[in-house]
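Take a look at these structures.
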Structure I
Amino acid sequence: MNEARKIVRMISENLHPLDQKEQELLSSILKEERLKKGELLLNEGEIAKYLYWVGKGMLRQFYYKDGREVTEHFACEDQGALCINSLFRQEPSAMLIEALEESTVLLMPYFEFIELAQKHPQLATLLRKILEGSLIMSQQKADSWRYETVHERYERFQREYPDAAKRASVNHIASYLLMTPESLSRVRAGKL
């Protein structure tokens, strides 16, 4: 079984059930990309055309603010990533997507996915669930920054991203939590 079919089957099992025909249709539009550690999947200024699904490895979405990298999202195996603003508006992305490890990623062409979704209700439901999940995650992260202490943010991160918590660098985790690496070390040690 090729990587696309394997991942579509996992998506069907974990996110929304698709019958065999729908799985084959979705698999048929996917493109597999293998990335080396540090390689960019989407660069600042490019227009997003894909939803990304991680088969193997880990991605991070980040942007630059005042010359510093700020991590927005991590995606490990069987998780997705997308730059929603650029994708929906077809405008240059301020967000970058980088492979933090050697990775295999499936690229789901957004407009081809929409075409399939218009003809197949279960694919439309899957697409809706993927987009809703992304929006909910963004809202939860914004609420976390607004209302939670640094300890609560770190505990939430460990709960919601256990793989990334173990595999991402201290600098990337700290930037995701909007703190310095030194502050993160103190939070981990219970000194802050």
Structure II
Amino acid sequence: MSTSSGTPRRADALRNRRLALDAATALLAEPGTPLTVETIARRAGLGAATVVRTFGGKDALLDAAVSGLLAPVVQRARDLLAGTESGRALDLFLPELVAFQSAHHSAGDQLGGLNMPTTTALRGDLARVMEEMVEGAQRNGAVRTDVDPAVATSLIGRTALAIARARPPSQQLVDAYLTVLLQGLRPPA
């Protein structure tokens, strides 16, 4: 790996980057843990100044951590859309989206106002892929056509987040929420 000037990074700088990124990623999954440079540095076994120097600041570090978590989710949605009928892709992806949001939603409250361009781009990509799923499912007759695809996508995303925030006490209840959502998207009989 090289710096922006093209010079190779030192081995200790690469190690520090990995330690800080791993610590930030782990903290994202711990509800209620403050996502401060100090907390991340402590978890990584580094000094706060080292973390800031390595990433240039908290925003860049958390952008790298969140985008590292989100990129596989977006890729999974793309893979499902490419290889599965759209309605089925939606049925398969929605529980995975809820599981992802359940694992990481609490961190979202601390991320507001941060400059996270990579994460923002990935969120946009995810919304576009989900909208493509909805549009394809509408063409295939699996999703009602009286709801605009952008509205349906927003409804799905917000409902998935609400389910995650509610922390249902059982998978059976999560499944019931998802069934009601998906059935509500189906065309009327």
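Rule-based calculations on the coordinates, nothing more; no lab input. Bear in mind the structure is a predicted one, so any value in this text is a computation, not a measurement. Cβ atoms are built from the backbone, for glycine too; each structure is taken alone.
Listed values, structure above:
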{"quantity": "Which of I, II yields -1.14 [log10 I(q)/I(0) by the Debye sum over Cα atoms at q = 0.18 Å⁻¹, calculated]", "calculated": "II"}
{"quantity": "Which of I, II yields -15500 [helix-only ellipticity at 222 nm (-39500 (n - 2.57) for each DSSP H run of 4 or more, over all residues; to 500), calculated]", "calculated": "I"}
{"quantity": "Per distance in nm of label points 7 Å out along Cα→Cβ at positions 18 and 42, the highest-valued of structures I, II", "calculated": "II"}
{"quantity": "Read-out distance in nm of label points 7 Å out along Cα→Cβ at positions 50 and 138, computed value 5.3, structure in I, II", "calculated": "II"}
{"quantity": "If mean count of other Cβ atoms within 10 Å over residues 130-137 is computed and equals 22.5, the structure in I, II", "calculated": "II"}
{"quantity": "Which entry (I, II) yields the derived value 1.7 for distance in nm of label points 7 Å out along Cα→Cβ at positions 58 and 154", "calculated": "I"}
